[in-house]
1. Figure out for me which of the structures I, II the number 40, 18, 16 belongs to, where semi-axes √(5λ) of the Cα gyration tensor in Å was derived from the coordinates.
2. Of the structures labelled I, II, one was used to calculate distance in nm of label points 7 Å out along Cα→Cβ at positions 48 and 248, giving 3.2. Name it.
3. For which of the structures I, II does the calculation of helix-only ellipticity at 222 nm (-39500 (n - 2.57) for each DSSP H run of 4 or more, over all residues; to 500) return -15000?
4. State the single structure among I, II that was used to calculate FRET efficiency 1/(1 + (r/R0)^6) of positions 176 and 272 (r between Cβ atoms, R0 = 25 Å, to 0.05), giving 0.95.
5. Ranked on distance in nm of label points 7 Å out along Cα→Cβ at positions 64 and 136, which label among I, II comes first with the largest value?
6. Once distance in nm of label points 7 Å out along Cα→Cβ at positions 24 and 128 is calculated for every structure in I, II, which label goes with the largest value?
7. Output the label of whichever structure in I, II has the greatest value of distance in nm of label points 7 Å out along Cα→Cβ at positions 40 and 280.
Structure I
Amino acid sequence: MGIFEKFKTGFKKSASAFTSGLRDIVIKKEIDDKTLDRIEEYLIQSDVGVVAASEIKEIISDSKIDPSKDIADEINIILKDYIVSLMRPLENNEFFKKKEKINATLVSGVNGVGKTTTIGKISKILKSNGNKVMLAASDTFRAAAIEQLENWAKKVDVEITKSSQGSDPASVAYKAIEVSINKNFDQVLIDTAGRLQNKKNLMEEYKKIANVTKKIDADAPHDVILVLDATSGQNVINQVEEFNKIIPITGLIMTKLDGTAKGGILLAVAKKYKLPIIALGLGEKEDDLQIFEAEKFAEAFTQVN
């Protein structure tokens with residue numbers, strides 16, 4: 001079973017899943033203003049966001065829906081088309097391809113989003129595409145984080161640069177890039193400590209890591225990925241806002257989409273920031289990370305093939 005099929009199944013299992021709730025609203029053979037308002041409200045409750053919900057409502061209002069057809073199915077087709085048109089420009093499978101020169105990626109996110117696990121999964125995909133991968137254990141605040149990343153390095157058979165707990169995170173990142181350049185690695189993935197976006201001292205430490213990498217390569221970090229937890233709902237909007245202020249984000253990965261019926265938050269983020277979406281995570285296993293494809297996400301979200 002592919003990861004998007006898992007996502008689709010997850011929605012089907014949930015009584016409060018998006019399509020089920022929508023069907024409960026659309027019980028008439030025609031869409032009147034009251035029904036349109038309820039659809040918009042439901043979209044907002046599903047974390048789609050006010051702007052996207054308003055646009056979808058307007059599209060439904062302007063569409064000629066055949067009353068002889070299943071109205072809920074017709075609305076889901078409209079929603080699917082909207083998602084694809086919004087998100088297809090944000091696909092970025094280039095990130096995982098073999099690189100011509102060193103590519104240092106800073107991976108960030110708040111506590112508990114599954115950042116280190118996600119780095120392990122990214123490594124496996126990169127390696128399968130012929131990349132020589134180095135991990136940098138720059139989350140030196142927790143010994144468990146270093147050990148966790150080391151376990152992932154062994155599991156997917158990639159190299160790791162580490163130091164002891166309490167070491168300077170920036171120095172670990174610097175060393176990892178230095179070694180990687182000397183030994184012709186293609187990709188360096190820098191694990192950073194989970195940090196709340198409103199903790200100034202931690203965000204300054206995060207900025208320092210990026211600045212230090214520039215001393216060895218002026219273009220580093222070449223990618224800055226923010227990992228988001230779908231179960232956090234609207235709070236992820238603020239996370240994107242604050243992290244993007246410190247170091248411009250080049251890509252997003254959303255995890256735990258299997259743990260919520262509100263996967264619509266990805267639409268809200270896409271609409272507001274238009275940042276590339278690198279991949280989606282749906283579990284703890286090493287294969288539970290899927291390179292983002294708008295069409296497949298739209299199919300899974302709406303249950304429309």
Structure II
Amino acid sequence: MRGFAERHGHAIASAARRLMTEPLTNLLTIFVIALSLAVPTCLYRIISDAATMAKGQAGPPAITLFFRLGVREDQMSKIRESLAHHKQVSSVDYVSPEQGLKELQHRLGSDDVLTGLDLNPLPAALIVHASSTDPAVLLDLQKELSASPAVDQVKLDAEWARRLHALTHLLQEAILALALIFAAAVVIVVMNTVRLQVTAAREEIEVCKLMGASDAFVRRPFVYFGMFQMFFGGGVAIGMTELARLAFNSLSAEWLGPYGLNFQVQPLPWLQAGVGLLLALILGWIAASSAVSTFLYRLRPR
């Protein structure tokens with residue numbers, strides 16, 4: 001255990017010295033890494049919070065359930081009670097025929113809607129508010145409600161939900177593709193930086209190999225060097241993301257506030273930030289290991 005700690009301690013110290021040898025070059029590399037990580041993160045946060053705000057402004061999708069004429073009160077109560085405990089339903093509102101008539105009169109601006117009719121022809125209805133905006137879930141819920149013999153018609157008012165879901169999915173897929181492109185660019189940057197470090201230390205590596213040093217011994221300091229760059233780049237990216245969030249929120253309040261809209265991007269959760277740093281370290285390890293392994297392979301005698 002002591003030997004393990006000494007080997008890795010020596011490698012970490014060597015990697016730290018290499019970082020300090022050319023501080024300006026390494027700072028520029030860290031800045032490029034941070035920018036590449038921060039851009040897709042900021043875009044993802046904006047799109048995600050904008051979709052959440054749009055859903056809140058539009059309200060939950062509603063399914064209007066019209067009962068058949070002549071359905072007994074106990075049947076309607078039973079259906080309403082079962083929907084109140086449905087896992088895909090957030091709330092249920094009952095609209096009696098009298099309430100429906102009053103609403104119709106209010107919309108038409110006339111109290112003579114039933115002129116010439118003896119009875120109110122409007123059926124009782126339930127307005128079912130779904131807990132999900134997923135179009136597939138809404139369609140399944142509509143089919144389930146239509147199966148009841150007491151139900152005459154089920155109207156799904158979810159066109160906005162389908163459009164919002166499709167747009168959000170498209171934007172998230174585009175940001176994911178952009179993030180993969182930036183991740184590939186970051187890996188290439190780290191690989192080239194480590195390759196330059198390895199090339200500059202070629203004579204030192206050759207002497208170590210002649211003295212019987214293993215590939216792992218030679219590789220270890222450069223791997224830590226690449227991981228350090230990615231770790232610091234990830235940390236700076238988190239700071240950039242937070243500064244961009246504050247600037248965006250300030251502009252959003254200034255531009256959207258007069259229109260009664262309050263769109264504020266939420267801070268990056270600590271768990272997501274930690275996972276992001278972990279992924280950055282993994283990318284740094286992959287990039288640095290690949291660069292050093294390629295160099296050592298070429299260094300082997302044929």
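1. Working: I: 40, 18, 16; II: 65, 21, 14.
Clearly, the read-out refers to I.
2. Computing distance in nm of label points 7 Å out along Cα→Cβ at positions 48 and 248 on every structure in I, II gives 3.2 only for I.
3. Only structure I yields this read-out.
4. Of the structures listed, the value fits II.
5. I
6. The maximum falls on structure II.
7. Details: I: 2.7; II: 1.4.
Once distance in nm of label points 7 Å out along Cα→Cβ at positions 40 and 280 is worked out for each structure, I has the highest.
FYI, it's all coordinate maths here, none of it is from the lab. Every value quoted in this text rests on a predicted model; they were computed, and no experiment measured them. Cβ atoms are built from the backbone, for glycine too; each structure is taken alone.
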